[in-house]
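Several structures are given next for inspection.
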Structure 1
Amino acid sequence: MAEHPAYPVGLRLAGRRVVVLGGGQVAQRRLPALIAAGADILLVSPGATPSVEAMADAGEITWARRGYEDGDLADAWYALIATSDPEANTRASAEAERHRVWCVRSDDADRATAWTPATGHSEGVTVAVLTTDARGRDPRHTAAIRDAVVEGLRDGTLVAPHHRTRTPGVWLVGGGPGDPDLITVRGRRLLAEADVVIADRLGPRDLLAELPPHVEVIDAAKIPYGRYMAQEAINNALIEHAGQGKAVVRLKGGDPFVFGRGMEEVQALTEAGIPCTVVPGISSSISVPGAAGIPVTHRGVAHEFTVVSGHVAPDDERSLVDWPALAKLTGTLVVLMGVDKIGKIAETLVAHGRSPDTPVALIQEGTTAAQRRVDATLATVAETVRTEDVKPPAVIVIGEVVRVGPEPAA
């Protein structure tokens, strides 16, 4: 048998009895996939890890709290033998052979009738890798191949186009704070499969260079006080291209629903009958301070954080922010799009009770190679922005958490 490679097959275990012997680390790793497959799982083991015990407590598996007994595998379709008792493993393996139950043994793969492949998942595809040479099985090599394939499918470097007709629509993708590595794996995969990408200025621009030549890239940059593509025009472009049966990715910076006007686009697409899927992104309101060494919460320092838009000044009638109430909070205040209004914001916070000595950090171009951090206080921040020539995009953090991390480099 050792001279022949294993025959790969996908087992459909939904509603079928699977017996797992042993409640240790092997069972802890293998049980979630068996549960996801819908198997009727019997765990036979006198003890179990806390994670396995939690699965039993949740009703995901049935736990017989004892050692293996002859007859345990009689009604099984599949068995996983993973006890620390070699004699029990041998007896159970023999029973599986008698009852023609496919059996995996964690202690002796050569005596098993089935092997567990290294598996991974990406958008409805399961990648399973087996070593074909039974005499030279190398689990680490097999896992490395699995990881490379799955990672390629997830990040779009391994493109496998769909050949069946796809439902046209729009994917509203949050690109994260700027570093191309901080987009979600789903977002990166969708970019690789897109026919059209409509991208914001604050999206991860480096990813656009990786797109295949046939992908149409539309610049929807909204540069403050400069050239811009009106929101209505963006909505129309989304509807037009999706209406032509194309896969359209709307690439935004941060998260689409955090001051990203994402819902306006969803509403326009819904009214036009165009399906839209939102792919959340990492918001710069948390990630950029983190990249600069600032936690937005910290035990004993800040038990809450508030994120506000600073694109209009506190005394502007269009402002929906209750600045006097924010001044009374003791936690962290994160201001987005507020560089040119920070003087008025600081003045308002101090006027309503916030200490002028409250520390402030401005993180410009956060998570990118151009990132820099400038520190000030509410009393000095307006002048600091001028003298240090701080430009948007920059995330502003106000509160004692600014002093928690290591001192910023000079």
Structure 2
Amino acid sequence: METNATPETDRRPTFPSFQEIFQTNSALAIPRSTPFFMDVTLRDGNQALRKPWNLREKEIIFQQLLKLNVQGIEVGFASAGSQDFEACSHLSRLAPDRVVISSLSRAVEEEIELSWKAIHKAARPRIHIVYPVSDFTIRNVLRISEKQVKENIMRSVSYARKFAGNRGEVQFSGEHFGDALENIEFTIEAFRAALDAGADVINLPNTVERYRPFLFVAMIRKVAESLPQGSRISVHTHNDLGMATATTVESFFAGATQLETALNGLGERAGNTNTYEVAVALHNCGVNLDLNLQAIYETSRIVAHMSGVPIPEKAPLIGEDVVAHRSGIHQDGVSKTQNLKKGAYRAFDADLIGRPEGDRIAFTSQSGKSAIFEILNTAGIRVSKEEALRLQPALKSRSEKEGGGELSLEQMAEELQRLRSIES
């Protein structure tokens, strides 16, 4: 039976090629601009907590953000309720002159006005308006025409501009930008309209992470090249597939100068982009940062305690286990490069983020003589490489008998004494 129906495979979106994304002349170049970190912990992070913070708790987090030296802080969603309004107002009054203070609002005039009332006492207030731009959301959630979408964006941004005047700023976020591949040309048109209406910053959120980072980054690059030169572009990515850090870092190299991140990666569902991971990744790439990286480790502990969201032991940078080395091959490399600027198995220096401990070597059934040599000598128990080699079988056997786990210093010292007694 013949049919005119389009095969399902024909309706799949066309993805850009590797060559289209990776431009040899610019991919390795470091942007001249310094990334502007807009923190969203007190808004996006807080709203996702099982027990949102009260005013006192928000102020503690706020002060820690100032210690980290972030350039912008979204202090809340002022129109969400009296508690949010009060928090936005209070924190705005505490903000130093250098920090941009933002409140989120839907494209609703009453909410925009409440946002301004809540943050207008800050030296650098910003009204942040969010409105959907993806074809899927326009058709299935808003259920209006693209023309109406554009009109609503222009009306809300213009209204916010009247309040902000020459002192404040207006940021427009195209919600679900990551889903806007099918109508990217309209989305760019909507962003141009927002700029024409008075927006200072255009934010491109990966509201729900669905695809590979290169696809989102290619979209960022297209927007950056399509908007007027000098347009300030921001990214806000979520971590649904675990790739938010990569997406945000690469977006900076594609033209985004503002990076919206959250402490400990807090946020809806799998969370927002983790501030620490983005910062250290950019640092490792030679990007100049205005952040106080030394405050990272301390901040991570405070946020974990106050949020009730524990830090996984394997969490990058701040997890308990990420400085531990137990494999014999790894331990040998760590031992031989411990005094070099670049370690064989060290992605970052612990003191860079204010972490009190660096590479930690532990002996298990998988370890070798280098671990024995380093552990015992560091503890003040002098052994030679040859003696460590002779001791390794006994320690390996003991570890295996006890389930293959780590041996304590006392257990290792016992086996060393036993070996020396036998040999003497």
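Every read-out reported here was derived from the displayed coordinates using simple, explicitly stated rules and does not represent laboratory data. This is a predicted model, so every value here is computed, not measured. Cβ atoms are built from the backbone, for glycine too; each structure is taken alone.
Overview of results
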read-out	value
At a computed 5.0 (distance in nm of label points 7 Å out along Cα→Cβ at positions 107 and 275), which of 1, 2	1
For Kirkwood radius over Cα pairs in Å computed as 25.5, the structure of 1, 2 it came from	1
Among 1, 2, structure where helix-only ellipticity at 222 nm (-39500 (n - 2.57) for each DSSP H run of 4 or more, over all residues; to 500) as derived comes to -8000	1
Which of 1, 2 yields 13.6 [mean count of other Cβ atoms within 10 Å over residues 299-306, calculated]	1
